[in-house]
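Read through the structures below before going on.
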Structure I
Amino acid sequence: MLSSEIEIDIRFSETDAMGVVWHGNYLKFFEDGREAFGKEYGLEYLTIFDKGYFTPIVKSEIEHKAPVYYGQKIRVITQYLPAKSAKVLFSYEVINITTGQICAIGSTMQVFLDKNTRELELLTPDFYRDWKLKHLS
């Protein structure tokens, strides 16, 4: 399985009045993980755009397990999940480096939209098929 990891320092602006990371920021952490994955494996958003597509999120799930506080550090592990259809699937694990606890797990699903017509691409784009052959063989 393909995966990547990044570490993130928790900033004050990412916390709520209790000093706990606000639940909505986990989607941002997932985004950070996808960007790191894209850089590592050549599947960056601008590359996808240059090939003629947007890849919007159509489904996301998060399970919150333990709190993270201002000043702590997290590790986001992003794992690519192969799919036969024209979609991009990732799973995530957010680990509080300070405490060693798993603080969240989740997943996202993205689809391909033609950047000009914004119509859903039902067939796997050629560039993505080639990418999968290169990285998953």
Structure II
Amino acid sequence: MHELRGACPADAGALAALHARSFPAAEAWGADALRLMLEAPGGAGLWDGRHGFILLRVAADEAEILTLAVVPQARRLGLGAALLGGALGLAAAGGAGTMFLEVSANNRAAMALYCNMGFSQVGSRRRYYADGSDALVLSHPCGC
């Protein structure tokens, strides 16, 4: 069981450190960017305090996963699924009916997680990422 708590702007430094451990250096987000996302209207986050976090934004009846970071040594232990489930609950509580996210077509591990959680592809963005890979746009009904 993963105990999750809400992330707040004061957590941005710790979240940035987790993001840096979870992504290649060129893709890591800094504390200022993460703080701004948490302070933005509709912004929210969940984390376990040590191994991973998720940030989302709710606007009107839609929500979007902004980032999901789990450090390599904690992957495949259920934390990503717990964070996604928590984010879906937060989005539904915020009035969203649908959750969206973008994932690299090359990220097979993330795709497996999202498919196992019930996300389905609704679109794509060609050459979206810096490495030239396409982004797949996925969605999931909130509250399910």
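No lab work stands behind these numbers, since they all come straight from the coordinates. Here the structure is a predicted model, which means the values were calculated and not measured. Cβ atoms are built from the backbone, for glycine too; each structure is taken alone.
Computing log10 I(q)/I(0) by the Debye sum over Cα atoms at q = 0.22 Å⁻¹ gives -1.62 for which of I, II? This value belongs to structure II. Looking at distance in nm of label points 7 Å out along Cα→Cβ at positions 6 and 110 for structures I, II, the greatest value goes to II.
When relative contact order in percent (Cα under 8 Å, 6 or more apart) is calculated for each of structures I, II, structure I gives the greatest result. Taking mean count of other Cβ atoms within 10 Å over residues 14-21 as the criterion, the highest value among I, II goes to II.
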